[in-house]
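**Student:** Given below, in the form of C-alpha cells, are the structures.
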Structure 1
Amino acid sequence: MNRKPPAIRAITFDLDDTLWEIGPVIRAAEARMERYLRHHFPAMAQRLPAGEVRRRMNRLASQRPELAHHVTALRMTVLQQAAREAGTTPQAAELAFAEFIAARNAVTPFTDAAAVLNRLSGHFSLASITNGNVDLATTSLRGFFRVNVSAETAGMAKPHPAIFHLTCEALGVAPEETLHIGDDPECDVVGARAAGLHTIWFNRPGHRWPGPGQVPSYVRQLSELLERLLPGPTST
C-alpha cells in the first residue's frame, strides 16, 4: 500500500532576491558608507576605494572559514583593519558600519510580496532563512513570519542542511512537511532538497536551470504561488 505523502504545513522563504531585489540596495549601502568615510575619516576612505571592502571580505572569508557565514563580522573586521591602517579611532569602523547597515535594511519588497505573504500566512506557518544580515524587523514584511533564521544566528549558511533543519524544528514541522522558496539554485534549491524539504525555485529573470539534478518547479512572480499552493477554483 502506497503511503500518502505528508501535506505541506510550513513554507520557508529566502529573503534577498526572493522578496526584494538586493543588488541596488547593497550598492546604495556601499555608496553611503563610502561618502561617510570620505567626509569624516578621509585617511580610512583612501584605504577603501570602490570595491575594496568586498575584495577584503572575500579574502578574509578564505583565510578564516569560521567567519565565512557571518557577513557582519567580515565587514566589521575589514573596517577595523582599515581604521588601524589609517591610524584613526576604532570607533570609525562602528560608525561606518552603522551607515552601511541603515541603508542595507532599506529594502523595497516586490510589489506582490506583502499580499502573497498575507494570503499564505493564513494557511501555512511561514519562516525566513537568509545568508544575509538584513534586520527583518525593520522591513514592512516583519509581521508575516513566525520564525526568522539567519546564517549568523544559526552558525552555518545555506546550503548546509542544518540551517533548514533548525528552522523546521523551530516551526514544529518535519522537513517533508515544509516547502522552501528561494532564488539561488545551489543554496535554496539543491540545499533544501538535500535537507529533505520540498522546493520551488523563484526564477524571476527566467534563467535556464544550471543544475545539478532535476529541473525544479519554479515561479517567476510571487503571485504565482497562490495558484500553486492555495485551494480554489484554479487549483489542479
Structure 2
Amino acid sequence: MKRVKVFAEGMVQGVGYRYNVKHIAMKHKVKGYVKNLDDGRVEIVAEGDDEPISRFLEDIRIRREPIYVEDMDVRYEEPTGEFKTFKIITGSLEEEMTEGFSTGALYFNVMLAKQDQMLAKQDQMLNKQDQMLAKQDQMLNKQDQMLAKQDQMLNKQDQMLAKQDQMLAKQDQTLGKLDEIIHKIDDAKTGIINEIRMFRSDMKSMLDERLARIEEDIAKIKARLGMV
C-alpha cells in the first residue's frame, strides 16, 4: 500500500482537471481526493497498491488541451486507509458554478479550434485535390498532344509508304521499258546479223558469177591467141 500527495501546477483549474483525475483514480481503483488550492494548484491525495499508484501518477500528468500539467510535486507519505472512495472536494456553489461555466466555455473553444483546424485541413485537402486535378488535366493534355504527334507520325509514315509505292511502281515501269528496249535491241541485232549473212551470201554469188565470167573471158582470149 502506498500514499502519495501531489501538487499539480499549470493549466489545472477551471479546465475539468479534477474530474479527469477522479475518473483515472476510479480506473486504477485508487482512493483519496482531489481539490483546488487558492494558489492555482491542484492537490491530490491517493492511496493504493504500488502498481496502480504508479500508473495513476503517469496518467494524471495530462497534457491534452485545455488541460496542461506543467509540473507535479509528488510526496510519499504513510498510508492511513482513511478513504473509502475517491472524491472531489468542491468549493462553494458559486465557485463550482463559475468553474463549470468556465470549463464548458474552454471546451467549447477547444472544439471550435479543433473544428477550425479540421476545416483548414479540409481546405488544404481540397487545394491538394484541385492541384492533383490540375496535374491530371495537364497529363491528359500532354497525352492528347502525344497522341496527336503519333497521328502526325502515322500520317507521315502513310505518306512515305505511298511515296515508296509510287517509286516501286516507277521502278517497275522503268524495268518494263528496259525490257522492251532490250527486246528491241535483240530484235535489231538478229535483223542485222541476218542482213549481214544475206549480204555475204549475195556477195559470194556475185563474186562467183564475176569469177566465172573472167575465166570465160580468159579462155576466149587464149583461144584467139592460139594458146590452147
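Values in this text are rule-based calculations from the coordinates and carry no lab data. Keep in mind the model is a prediction, meaning the values are calculated, not measured. Cβ atoms are built from the backbone, for glycine too; each structure is taken alone.
**Student:** Determine which structure produced the value 19 for relative contact order in percent (Cα under 8 Å, 6 or more apart), calculated from the coordinates; the candidates are 1, 2. Please list the in-between numbers first.
**Tutor:** Working: 1: 23; 2: 19.
Checking each candidate, the match is 2.
**Student:** Further question on the same structure: Matching task: -12500 is the computed value of helix-only ellipticity at 222 nm (-39500 (n - 2.57) for each DSSP H run of 4 or more, over all residues; to 500). Pick the structure from 1, 2.
**Tutor:** Only one of 1, 2 returns -12500 for helix-only ellipticity at 222 nm (-39500 (n - 2.57) for each DSSP H run of 4 or more, over all residues; to 500), namely 1.
**Student:** Can you spot which of 1, 2 the value 5.3 was calculated from, given it is distance in nm of label points 7 Å out along Cα→Cβ at positions 21 and 133?
**Tutor:** 2
**Student:** Next question, about the same structure. Here log10 I(q)/I(0) by the Debye sum over Cα atoms at q = 0.10, 0.14 Å⁻¹ has been calculated and equals -0.77, -1.00, so which of 1, 2 was it run on?
**Tutor:** Value -0.77, -1.00 for log10 I(q)/I(0) by the Debye sum over Cα atoms at q = 0.10, 0.14 Å⁻¹ corresponds to 2 out of 1, 2.
**Student:** Going by Cα Rg over 2.2 N^0.38 Å, for residues 61-188 alone, which of structures 1, 2 comes out largest?
**Tutor:** Largest one: structure 2.
**Student:** So Cα extents along the principal axes in Å, for residues 37-84 alone, computed for just one structure, reads 33, 15, 14; which one of 1, 2 is that?
**Tutor:** Comparing all candidates, it corresponds to 1.
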